[in-house]
Structure P
Amino acid sequence: MQSVFSSPNPILFGPGSAELTGEKLKGLGCTKVLVVYDPGIRDAGIADKIVGIIEAAGIEVVRFDRVEADPPDWMVEEAGALGVREQVDGVVGLGGGSSLDTAKGAKLLLTNPPPISQYFGREGVVTRPSKPLVVIPTTAGTGSETTPGGVITDTKKGIKTNIAGVGCRIDLGIVDPELTVGLPPAVTAATGMDALCHAVESYTSALSNSFAEITAREAIRLVGKYLVRAYENGSDMEAREGMMLASTLGGMSMSGPLCHLAHDIGKTLGAKFHVPHGNGCASCLPQVLEAVAEAVPERVRYVAECLGAEIPAGASAGEIGAAARATVQALMKRIELPNLRSFGLRKEEILAVVPEGVEMMQQGLTRLFGRGTSPVPATRERVTDIVSRAYDEN
């Protein structure tokens with residue numbers, strides 16, 4: 001079976017690497033840049049630090065500090081319009097996945113006219129090249145610094161969808177673990193589980209390939225080694241660096257295989273109920289692993305063992321799946337990850353939209369690639385069972 005791996009953009013990785021932001025922007029020919037971030041990054045003082053570094057290099061800065069979670073299309077258009085109005089020649093995305101995806105959309109709109117909705121879709125959307133984009137993640141989870149597109153909320157349809165192509169291509173990712181030291185434990189937990197989901201889903205995807213296997217396996221191992229440490233001691237720089245590497249590798253692993261059931265569920269929960277992305281994707285991961293073990297038992301075994309499970313050599317697919325479910329549930333409890341009930345949602349209202357949403361996403365992938373990414377059929381009945389059990393058990 002043929003599969004695709006898209007080599008990621010250049011990455012500058014390591015503690016203190018953010019200090020080189022201004023120098024790298026100058027190297028890209030930038031003289032005036034739009035810096036995109038959310039109010040939390042502003043209040044934490046991270047935005048002022050990065051803006052100071054950029055301005056010290058002689059580069060003028062225009063700030064867009066109104067990023068919202070699950071970035072809505074209208075907000076991305078506001079960011080892009082500000083960049084056009086101010087005639088910037090570069091964009092910097094600073095923060096979590098929502099900020100980085102907003103920056104990608106803003107870059108696209110510098111040279112491609114609005115509305116952003118005309119560029120939604122994975123394939124067949126033509127965009128013109130745009131100004132340089134540098135992204136600086138401040139959470140260890142999104143992996144967006146390595147992915148060739150972004151996720152935007154289509155507010156008219158009430159769904160999360162994709163932008164991609166040369167119009168929003170990243171020119172450089174700067175990954176500095178020191179920027180994650182001040183993250184609250186709850187954010188460390190949610191974003192760390194997002195990184196785990198990226199790696200697990202690409203590794204178990206029906207479209208997985210040898211490139212993805214290398215990056216995903218290492219990302220899974222790193223999460224198993226460092227997530228709890230980073231959660232329990234946010235100043236543990238070895239753990240912070242390990243989780244940042246896991247996040248970046250997890251992002252790389254998605255190139256080609258993409259994600260499947262856990263992310264499809266999470267994207268629907270985010271669009272319909274504004275459940276934070278990492279929490280939404282992780283909410284059903286134990287049951288997703290148990291479900292896909294029937295198709296890829298040895299891959300599920302690897303995931304479970306990296307997270308601390310001890311599984312006998314002759315275990316059946318069902319036994320491997322059950323062990324994986326229990327192991328991930330234990331991890332979620334240890335890092336106090338909220339379950340679906342914690343968001344005040346009733347099971348009935350979740351089941352009214354999520355199974356249909358997942359089925360539609362997998363059908364869309366089938367139209368593009370000839371099959372979906374889920375290693376087991378993503379029927380409404382199966383997804384209903386996964387979500388219902390997750391609601392009751394996790």
Structure Q
Amino acid sequence: MNSVVIIGPAHPLRGGLATFNQRLAREFLDQGFDCSIYSFSLQYPSFLFPGTTQYSSEPAPEGIRIYSKINSVSPYSWYRVGEELSELSPDTIVVRYWLPFMGAALGTILRKVKKNKHTKVIAITDNILPHEKRPGDKQLTKYFIKSCDAYITMSEKVMNDLRTFELTKPAVRVLHPLYDNFGNIISKKEAREYLNNHAKINLAEQDKVILFFGFIRKYKGLDILLEAMADQSIRKSGIRLLVAGEFYEDRKIYDQLITQLKIEDQLILKTDFIPDSEVKYYLCAADAVVQPYRQATQSGVTPLAYHFERPMIVSNVGGLPALVPNEKSGLVSEPNPPSIAAAILRFYELGENYFIPHLRNEKQKYSWGNLVKTIADLSDDIQK
């Protein structure tokens with residue numbers, strides 16, 4: 001395998017998928033592969049996109065060829081890109097699959113590509129079936145999966161879901177690599193001073209601060225965490241919750257809950273999209289990262305927390321407990337307010353420094369080189 005094309009979101013699109021694809025492309029390039037990314041000219045129609053904007057205001061990554069050519073709702077685009085990639089004839093296509101809505105576009109493109117009888121297709125399947133189900137999900141996923149030669153999953157849950165659709169083709173589970181492209185760890189003091197000055201947050205160096213980070217959707221359980229913050233022991237402890245991420249659903253539900261629980265003074269809400277250049281300040285300012293998810297496959301927040309060596313409190317759902325060994329890299333709780341409140345209090349009882357050696361040991365497993373090697377080995381093993 002010498003030439004690779006990644007199909008998936010990339011700059012000027014924003015978000016975790018774009019960040020992942022660009023970091024993976026960088027690793028391929030650093031290891032001597034010819035690599036480019038085919039991204040979307042239109043990813044979601046505006047009426048389907050829940051956030052404020054799909055586009056980043058930050059500069060494009062240097063040295064990575066990104067072609068924004070796929071229109072997710074235009075079959076003409078699918079055929080045109082499929083023909084172009086078929087003629088380009090890369091050794092391997094690595095395609096991201098995270099939402100059945102993309103199944104028709106990606107499945108059609110890949111079918112056109114594979115007519116060249118040369119290119120091998122490996123899917124990185126973030127989700128097989130989505131957290132929020134819609135009619136047609138299974139049919140679109142089946143259509144996409146049939147167009148691939150092999151699969152990579154990043155959790156046992158997704159692997160099990162995959163095997164309900166495809167029993168025989170090669171599939172390998174790897175750990176989600178660390179997001180190491182957001183800068184180096186900085187001191188808590190420096191991070192809090194930056195946020196105080198630039199985000200107008202009032203954090204003292206000695207404050208107890210936990211962080212909810214990322215897009216806000218129902219399955220991520222922010223409402224459960226808000227109810228945990230109303231626990232009397234949490235109130236008395238002086239612990240504050242910093243919420244950093246954009247609402248991807250109606251925020252009125254959360255505002256009403258906050259008012260009902262009377263926890264306004266315990267919260268710091270920064271509910272705009274957090275640009276890549278500011279991510280390290282939010283992670284490094286926190287004592288711990290809380291993921292109170294109702295359901296999960298894997299989470300991009302987990303490798304981010306590992307990179308910045310922030311202990312985690314995660315729900316006992318999906319692949320999260322396997323990624324965060326209990327009372328080592330963090331704490332595992334049930335997805336309900338009393339259990340989460342107890343885990344938060346337990347975290348402060350043990351102290352942040354208790355978790356740091358475990359985090360440093362565990363994070364060694366999360367390498368981009370391992371993912372590239374897995375892709376290359378899979379590609380070499382596929383028979384054409």
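Numbers for the structure displayed
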| read-out | value |
| --- | --- |
| With helix-only ellipticity at 222 nm (-39500 (n - 2.57) for each DSSP H run of 4 or more, over all residues; to 500) derived as -16000, matching label from P, Q | P |
| Label whose coordinates, when FRET efficiency 1/(1 + (r/R0)^6) of positions 187 and 291 (r between Cβ atoms, R0 = 25 Å, to 0.05) is calculated, return 0.35 (choices P, Q) | P |
| When FRET efficiency 1/(1 + (r/R0)^6) of positions 147 and 339 (r between Cβ atoms, R0 = 41 Å, to 0.05) is computed for each of P, Q, the largest belongs to | P |
| Distance in nm of label points 7 Å out along Cα→Cβ at positions 171 and 363 - highest-scoring structure of P, Q | P |
| Among P, Q, structure where FRET efficiency 1/(1 + (r/R0)^6) of positions 283 and 371 (r between Cβ atoms, R0 = 25 Å, to 0.05) as derived comes to 0.50 | P |
| Comparison of P, Q by distance in nm of label points 7 Å out along Cα→Cβ at positions 115 and 163 - largest value held by | Q |
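Throughout, read-outs are computed from the coordinates displayed, never taken from laboratory work. For clarity, every value in this text was computed on a predicted model and none was experimentally measured. Cβ atoms are built from the backbone, for glycine too; each structure is taken alone.
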